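Visitor: Following are the structures in question.
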Structure 1
């Protein structure tokens, strides 16, 4: 697996990915790793557009990261993708949430450049 790492809010965020047949699987985890949300991205070659759907585990808040990650990843790889997100930090503050979301977006953008 290939990976991108970043230290944010005192935890290590790790974005890993691999090709699975013609498709891709990625995971973005940090802190106490788990499966909080899973996005599935689809790429339409005719329209050159990507879309995504997400399933979130009850009580988790990684929905937007997984939804966006799957869409951006599928657009970059021009294929179907699965994007798993599980980030947990005990007693997280609003500022730490903002830092983690921002870093996650940066890492997803970096992944798109690498794959594209």
Structure 2
């Protein structure tokens, strides 16, 4: 792997874990009442992301493209959260993280498609 591809791939995983952390904070720590339903909502929000993990460990350009399409839905939800009362900072953190994750996934998929992920002699 080229050094830039490798750094972007590491940043991708850091952002992926950060997004899951934001979801966990939003659903489990932030609400005034922690109920059982919060665990269900966290699962509904996180499982679609976690389904991509096996495919992202052995990535192809097609995997990154589908991941980007799915991230667009998360971005829509994050923007709606920005305008919800009391959710401004969480929505802002979600939208910035999703935007950076989208950009990293898009660039990784593009480089993978062009074969720029391999070291050239």
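Visitor: To test your reading of the models, identify which of 1, 2 gives -25500 for helix-only ellipticity at 222 nm (-39500 (n - 2.57) for each DSSP H run of 4 or more, over all residues; to 500) when calculated.
Guide: Derived from the structure labelled 2.
Visitor: Moving on. Out of 1, 2, choose the structure whose coordinates give relative contact order in percent (Cα under 8 Å, 6 or more apart) equal to 29 when calculated.
Guide: Matching structure: 1.
Visitor: For mean projected area of the Cα convex hull in nm², find whichever of 1, 2 sits highest and give me its label. Please list the in-between numbers first.
Guide: On the way: 1: 6.7; 2: 7.5.
That would be structure 2.
Visitor: A value of 11.8, 40 was computed for Rg and Dmax of the Cα atoms in Å, for residues 60-99 alone; which of 1, 2 is the source structure?
Guide: Values: 1: 12.6, 38; 2: 11.8, 40.
Of the structures listed, the value fits 2.
Visitor: For log10 I(q)/I(0) by the Debye sum over Cα atoms at q = 0.27, 0.29 Å⁻¹, for residues 28-91 alone, the calculated result is -1.15, -1.20, so let me know which of 1, 2 that is. Please list the in-between numbers first.
Guide: Working: 1: -0.99, -1.08; 2: -1.15, -1.20.
Going through each structure in turn, the value belongs to 2.
None of the figures in this text is laboratory data; all of them are computed from the coordinates on show. Everything numeric here is computed off the predicted structure, so don't read it as measured data.
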